[in-house]
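Each structure below appears as structure tokens.
Nothing in this text is a laboratory measurement; each read-out follows from the coordinates by a stated rule. All of these numbers come straight from a predicted model, not from anything done at the bench.
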Structure P
Amino acid sequence: MSEVVSPFRKSSYSGAQSNCVEVADTAPQGHAVRDSKTPTGPQLLISHESWSLFLGQLKQ
């Protein structure tokens, strides 16, 4: 399993809303995503390559 190596953060677009996802960096070079309402709940682990592809699709 990957180790979370940075604090979880929410998008600046989230504002004061509580229905958000949070993302953190993992070792080795990946990302963990979780539901902000259940911070102790499960995390989705995503490789750096998949995360980059995902962000690229959002920018189109």
Structure Q
Amino acid sequence: MVFRLILVLALIVLAGLALAWMFTKDKKYLRIAGRIVRFLVVLGVVMALVFVAERLVLR
């Protein structure tokens, strides 16, 4: 549930950053968006590994 909340909030922030970039054409907004996407990918991999480890331990 927490992961879904983080995902929704990140998508809202990414949409805001995309709008800010479209209006200002400043590359810093794209860099921030790239960092957020990298964070989400790493978080997703960590969560997947936790789920796999949980399955293996609870067998």
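Per-structure values
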quantity: Origin of the value -5500, where helix-only ellipticity at 222 nm (-39500 (n - 2.57) for each DSSP H run of 4 or more, over all residues; to 500) was derived from one of P, Q; calculated: P
quantity: Source structure (of P, Q) for Cα Rg over 2.2 N^0.38 Å, computed value 1.13; calculated: P
